[in-house]
Structure P
């Protein structure tokens with residue numbers, strides 16, 4: 001694999017994994033599945049991961065069509081996606097929960113939590129979808145698309161691993177370490193969001209000054 005493809009893989013994986021951030025979903029998963037048996041928790045973790053895979057694949061296939069249908073430019077997507085990513089990063093840096101108290105209560109009363117709220121909006125929410133579409137628009141060959149498919153499968157698998165081991169992770173890491181890790185991921189996300197905006201604004205500025 002060439003250096004360019006390795007850089008594309010690394011950058012795309014970090015962007016998508018940081019946005020999905022299954023570790024941030026761990027405490028939510030633990031609180032919502034306390035009443036379930038170990039077998040039921042594993043089943044929910046598997047279903048949620050499959051849903052995440054499905055959502056990301058849908059926007060991998062249809063992302064470009066969605067942009068064309070709504071007349072959204074690549075630059076507009078990058079700026080909007082960057083703003084959304086920055087918003088998520090700020091929430092992580094400020095240690096805000098991914099679910100509001102009302103949403104938490106509604107989720108606890110649900111029979112099936114695998115799709116909502118776990119798969120959407122906690123794991124594959126609007127930010128992850130924006131990153132997904134951005135990745136596909138940056139792809140220049142079938143090798144890039146193949147790499148994106150591998151990344152989608154890898155991220156979905158990691159979601160399953162984190163959710164399946166959620167109770168163990170919570171016990172081993174503790175609240176303080178998990179919050180510290182999430183703040184690091186939040187900072188990485190903030191940098192990614194800023195870079196998305198820069199990548200969206202620079203072509204517009206070049207067109208404005210040279211057009």
Structure Q
């Protein structure tokens with residue numbers, strides 16, 4: 001019988017391609033920023049109580065503002081933070097220096113107890129993000145879903161009692177933290193769990209600002 005060599009001496013290498021990236025930012029001195037944003041957002045809801053319906057369910061008490069908050073100079077302190085994070089994404093991924101990521105749309109959502117956001121994507125943009133202004137305990141995790149349909153449809157069997165390596169996860173959840181910002185590909189499906197906080201009144205409402213980023217040629 002021919003000797004084809006020892007199998008254990010074969011080289012084995014794992015290479016990872018086509019990753020799905022989620023960037024996170026922990027904003028410094030967010031307390032002052034959020035104390036400034038809260039009355040702005042609530043005054044917007046007072047002005048437009050109906051708001052618009054997107055991924056939120058108005059029937060369950062979720063409120064969604066119009067999509068052009070970034071054009072209001074009052075939101076400049078937050079826009080500056082988003083712009084800084086956008087520049088870091090461009091640098092990290094090697095985007096063309098003649099182009100920049102800019103806010104295309106920006107809005108606020110207030111989710112009272114029982115409110116949710118159904119799974120959705122954000123067409124017409126490259127990156128999307130969320131900034132957490134007020135996050136009561138148990139006010140709803142954000143969940144990202146594996147975009148590779150086969151992994152969600154027909155999962156292989158894994159070892160029982162052993163945590164899967166990250167490459168095999170089909171869902172990723174983040175518990176919102178006040179002053180944190182998440183930025184993720186706009187095509188990545190995501191939703192928000194129900195607000196199950198036991199805190200009553202406005203303190204029990206989950207308040208966020210979300211935004212979409214587009215890439216545009218720099219002017220000047």
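What follows draws every value from the coordinates through simple rules; no lab data is involved. The structure presented is a predicted model; accordingly, all values stated were derived computationally and were not measured. Cβ atoms are built from the backbone, for glycine too; each structure is taken alone.
Here distance in nm of label points 7 Å out along Cα→Cβ at positions 24 and 176 is compared for structures P, Q. The highest value is that of P. When helix-only ellipticity at 222 nm (-39500 (n - 2.57) for each DSSP H run of 4 or more, over all residues; to 500) is computed across structures P, Q, the figure -6000 traces back to Q.
With Rg/Rh (Cα atoms, Kirkwood Rh), for residues 8-71 alone derived from the coordinates and found to be 1.32, which of P, Q does the value describe? Checking each candidate, the match is Q. Looking across P, Q, the calculation of volume of the Cα convex hull per residue in Å³ that yields 138 traces back to P. Upon calculation of P(r) over Cα pairs in 5 Å bins from 0, in percent, for residues 128-199 alone from the atomic coordinates, which of the structures P, Q produces 3, 13, 21, 20, 16, 14, 9, 3, 0? Attributed to the structure labelled Q. To which of P, Q does the computed value 30 (relative contact order in percent (Cα under 8 Å, 6 or more apart)) belong? Structure of origin is Q.
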